[in-house]
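Listed next: structures, encoded as structure tokens.
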Structure 1
Amino acid sequence: MLNQISFEEMESWVCGDKFIDIDLVRRNTKLVGFSADDEVIKNFWEIFESLTQPDRRRFIKFCYAIERLPQTDEDWKRLKLEFTIVELKKTSKSNKPVPADDLLPEA
């Protein structure tokens, strides 16, 4: 079998596809405190779509510490992976300002 596939196909199987499919990411995105119709979410997708593939990979690497994502919805589910956009809370439950370090993204 290994003699019948190219190194590109093997790389894709092992590492994932270099191409970031926005529709696939969108289908596997969880919104917390937002709806898909909110202006901020529409703006996010518009900006994400305008990025070049290398810039999309950099963004994904920033979020996940990997440059490549699963290639199918089934792979996303099998890996229990989802892209989550969470509404920023500027105050804690006690109405005290949230420390700036607590506002940084987490992977």
Structure 2
Amino acid sequence: MTADLELKAGKFAAISVESNPTTGYEWHIKVNDGTSCLDMVHSSYKANDAPKGYTGVPGIRTFLFKVSDPGCKTQLLLNYAKPWEFKEFDMKATDLYEKININVVAP
């Protein structure tokens, strides 16, 4: 999957993805080109509502970013994998990852 986002400079942006950490999977995230267009300032997880006593309930992982100056362009790579199976992003095989193209514009 590839998505395009236009973000306003100097603001905060949240990207939310479905997640279920009880399975051992977690989101790995990387700014592809190493620019400072985005600075991750927080990550949180909230499980979906479920009846009392249920375990292994999926939920939403939210990444909060501070957006840099207008004109900055970058790409976020995301991979949902078990940490012991995923060591690092293979920059020669980016087609394996979810991608978000970021374009920073004036507020």
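A short reminder: the numbers here are calculations on the coordinates, not readings from a lab. Keep in mind that what you see is a predicted model, and the values were worked out from it rather than measured. Cβ atoms are built from the backbone, for glycine too; each structure is taken alone.
Here semi-axes √(5λ) of the Cα gyration tensor in Å, for residues 12-67 alone was calculated and came to 28, 12, 6; which of the structures 1, 2 was it taken from? Checking each candidate, the match is 2. If relative contact order in percent (Cα under 8 Å, 6 or more apart) comes out at 43 when worked out from the coordinates, which of 1, 2 was used? The structure behind it is 2. Thinking of 1, 2, which structure, once distance in nm of label points 7 Å out along Cα→Cβ at positions 52 and 76 is computed, gives back 2.6? Computing distance in nm of label points 7 Å out along Cα→Cβ at positions 52 and 76 on every structure in 1, 2 gives 2.6 only for 1. Sorting 1, 2 by distance in nm of label points 7 Å out along Cα→Cβ at positions 20 and 36 from high to low puts 2 first, with the largest value. Sorting 1, 2 by Rg/Rh (Cα atoms, Kirkwood Rh) from high to low puts 1 first, with the largest value. Here helix-only ellipticity at 222 nm (-39500 (n - 2.57) for each DSSP H run of 4 or more, over all residues; to 500) was derived from just one of the structures 1, 2, and that gives -12000; the source is 1. Here mean count of other Cβ atoms within 10 Å over residues 60-67 was derived from just one of the structures 1, 2, and that gives 13.4; the source is 1.
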